[in-house]
Structure 1
Amino acid sequence: MRTVLTRLGGAFLGLFVLTVVTFLMVRLLPGSVEDAMLGTENITPAARQAFRDRFGLDDPIVVQYVEWIGSLLQGDLGNSIRSRNPVTEELTAKLGPSLTLSLVSVTISFCAAIALGTIAAFNRDRSVDRLSTLGSIVGSSVPDFVIGLLLIVFVASRFDYFASFGYEPLSSGLYEWSRHLFLPVVAMSASLVGIMTRLTRTSILSTLEEDHVRTAIGKGLSRRRVVALHVIRPSLIPVITTAGLLFVAVIGGVVVVEFVFAIPGLGRLILESIRARDYPLIQGATLLIGVLAIIASILVDLVHRALDPRIR
């Protein structure tokens, strides 16, 4: 119970710091909201001042922050300056594609990395290990957008099944959903598989050198039983932790892949909001990513405790 309360306290403190930093950083962006929204030509000073008065942009920054926090505590993220729609509606509409893309990419990458890393570890210094290491280095070195462009040019243009742009929800059918998601997932998974494969290999090799594994082998346990009970499970702990952190990073950095494949997700929304200096929308999107990061961190911690009895 004490651990849970400590985690919740840390989560609320982290959210508070995130709100302060986000609120201040947004207002340090070069340019002004009225210039982004109204333009710089044929706009009278009176029109500019009326715009600033309407959204309270001339109020002291402390007053603006307190008003925003007060609305936030009531579940109101405000309205978008650009579209006039509630920020909650804007985020809800765009979260689905980004969350789906991120979850599918991290899940597939995790499963592939476990398999490849395990094979490489048990074939240390052989051709399979060298090939896996080379593929991991290449995959984690090439940027996502480069892989995405190559996939569009050499795959989508030749095979009708693979869609090169747009997104379809699962409700539209498994076929349409998968054909629109396949190439973006491959583009995002390349670097994720590379990172987690090397980590899995290193973790398994380290576990194999531990005394309890050697003792189990010395007692005559079968190799398969030793691997299943004494090697794979503890070796997964750092990989799961990394997967959780990568999920958060993917959510925040999905904008590049969404831009390449024209996916109407959270990343593109944030980019467009920054261009328009849409303060409420930027703040709401950043806060949402922060909440997802905290949830992912708590889930990873729970899984960590389930796999490792030493920290319960």
Structure 2
Amino acid sequence: MPSARTFRAALVQLRSGRSVAPNMETAEALIRRAAKDGAVYVQTPENTSIMELEIERLVSELETEEKSAPLAQLQALAKELGIWLHVGSLGVKLDQGKVANRSYLIAPDGIVAARYDKLHMFDVDLAGGESYRESHTIKPGTKAVLADLPWGRLGMSVCYDLRFPALYGALAAAGADLIAAPAAFTKQTGEAHWRVLLRARAIETGAFVLAAAQGGPHENGRSTYGHSMIVSPWGEVLAEAGEDPQVLLADIDPELSAETRAKVPSLRHGREFEVEIAGEKVAPKERYHDPLRVSLRGGTWLRSLVRLGRVLR
């Protein structure tokens, strides 16, 4: 039986193009539909306002956070609808030609409750000549971020972050019952890895994972995988979209996170370890990555319970 903490979540799947205005028109219409269907938490995908590969054109289309028309529009919409609106990410102009890939959690009063800048940059060379260098344009973030919703604690991530389980372990260690993973996964990597990565992160952390996605062929020539998804702490896929723009709904009971962690308390069983390569020595200072640090309310810091062994040759 659902607990008193149960709430309805919605994921808005988009196919953003190269012009901000029509993208925002589509996003607003789908957000309104989600709210009409009873969603009190609505998430949009990465790059909600624009999908642009040409760096000069992208930078010319963006503004600073203070001048961002898409952000102002979404703040007003959240206030009008009285919902928690999680903007998967917007491009935000910074200094020296760089931008931030910034996720926003907007409260029902229209105030930004939390900001998260994507930590991990998608610098890859895929089959067929498909290549990306986010670090050429985007300035990576430096902090993991969590925020308290009325129903539970939300950890924030964006797209390529999904491939870094230490981040998700740190969010879980800091009390996340829910973890957001808005994305614009490529079609190629999505077909191979999207579903298994989302389920793995949910199972490892004992948290709900909510991932709104871009989907389909885009105006910029890129194709994204879509398949927005909500996964339970036990790894069950509660809802999954196809490729086209749409609204995906599911009722979420955060109590299931605590129940799952009680069944399999792996978050409490982690141990520090050393790495040994047979016949070789590993210098003590090189044995571990430094633990992730997670920014919490009040400016305090929590060291992750996770320490990763690092093999150096």
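Given a computed value of 3.4 for distance in nm of label points 7 Å out along Cα→Cβ at positions 82 and 154, which structure among 1, 2 does it belong to?
The read-out comes from structure 1.
Starting from the value 1.14: which structure in 1, 2 was Cα Rg over 2.2 N^0.38 Å, for residues 74-185 alone calculated from?
Derived from the structure labelled 2.
If helix-only ellipticity at 222 nm (-39500 (n - 2.57) for each DSSP H run of 4 or more, over all residues; to 500) comes out at -24000 when worked out from the coordinates, which of 1, 2 was used?
Source structure: 1.
Kindly point out which one of 1, 2 the value -0.39, -0.84, -1.15, -1.30 was derived from, the read-out being log10 I(q)/I(0) by the Debye sum over Cα atoms at q = 0.07, 0.11, 0.14, 0.16 Å⁻¹.
1
Determine which structure produced the value 16.1 for mean count of other Cβ atoms within 10 Å over residues 234-241, calculated from the coordinates; the candidates are 1, 2.
2
Which of the displayed structures (1, 2) returns the greatest value of relative contact order in percent (Cα under 8 Å, 6 or more apart) on calculation?
Largest one: structure 1.
Only the coordinates and a few stated rules stand behind these numbers; no lab work does. Given the structure is predicted, the values throughout are model-derived calculations rather than measurements. Cβ atoms are built from the backbone, for glycine too; each structure is taken alone.
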